[in-house]
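Pasting the structures here.
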Structure P
């Protein structure tokens, strides 16, 4: 592992960690190993704290690849509760309304999902990092302010129903960057004439990287801790 020249490290982000927590953890392990106070580390695609799965972390000069890596196709496994909504479209906030689900059948779900493939428009969640006149939408939403976000065009390559129950479904989604699975849960509920919100989310792929490529944060720290110390001649200039 050549940390300075640049490494791409895939970790399986734990539940409850922010993307910032993951980057901070990896950076801390590198700082300790290299004995420096500052080092470039970044990630290629944010995951919400309530999501787990593939997070691509870039070190050193590999951070120059972040934009390219972020453009890669993403795959998710999402569990969605039917018949109830929350302001954040997931478990971050409490249920604010309930709706009937007796009319929802497995066939109805499969038919509804066909509306979510190809190029679609999606309104991001109010509880998101989108900016409105320089302010984060989630900060405004948590402050009780009105959040008006415009629809964004994105691409859903595949959406597949993998599990069905009268009050819960699990779907596999292959999509472009910028897709909010929480917003998709909201829209699926609306398409079914009910409400819905996300209860679990696992990212299984980012571009060419899958869960099979991932390490736990502890495993990554152990490997970093024993990585050889090699510095290019222009290391101080570049870092």
Structure Q
């Protein structure tokens, strides 16, 4: 297969390179452990600079698709072959991977003034509006998660985007904004009346509450996300390896 970059395309070179690398590493030889060509050869193959290539490679390393070994080279992660669900995906992508059909029960987009806590996270003032997205999602007849997301105004979102698309795909393809780091806090809560109404449960029933702080490649704050999951419909799994 021939891999080429379109230098006249409005799509950034590093994003094109990333997409081509994803196709390259899906080939049988690389899935079976063959080392990727070195950076000089890859950059020459794609007709891009090594800096641009490294940006694309770093994204795949971060996702766990590739592993680098000093003085040996870069190859496809064997853990990825057996379980791609270990990669950090948007909710839509993860559910699709698991074969679960997801329905949007509610989708609301508003512009709000951040409170001091949110303003501190985004490193902005409280008089600068941010886009707020609320979603209630679940199986065809069973809403099981309520998301609230706030986005840094630096991204340039207008509120007219198709937020039914996978979120991080939208940010990357439409705004060249790549989410690369997620920090999360998970706790148990009792549902108040508003959460209970969203998830069709009784007030006081347990919900899994997750805060997610998302950063871009420069480790700049990108998204502040709150997720309320119905306790009997969702299991949050964390895998650690030493």
Relative contact order in percent (Cα under 8 Å, 6 or more apart) was computed and gave 13; which structure, P, Q, did it come from? Q
With semi-axes √(5λ) of the Cα gyration tensor in Å computed for every candidate in P, Q, 37, 19, 16 is reproduced by structure P
Rank structures P, Q by distance in nm of label points 7 Å out along Cα→Cβ at positions 131 and 195 and report only the one at the top, that is, the highest. P
If mean count of other Cβ atoms within 10 Å over residues 3-10 is calculated from each of P, Q, which structure is the one that comes out at 19.5? P
Structures P, Q compared on mean count of other Cβ atoms within 10 Å over residues 27-34: the greatest is P
For which of the structures P, Q does the calculation of distance in nm of label points 7 Å out along Cα→Cβ at positions 91 and 115 return 2.0? Q
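Throughout, read-outs are computed from the coordinates displayed, never taken from laboratory work. Here the structure is a predicted model, which is why all the values come from computation and not from measurement. Cβ atoms are built from the backbone, for glycine too; each structure is taken alone.
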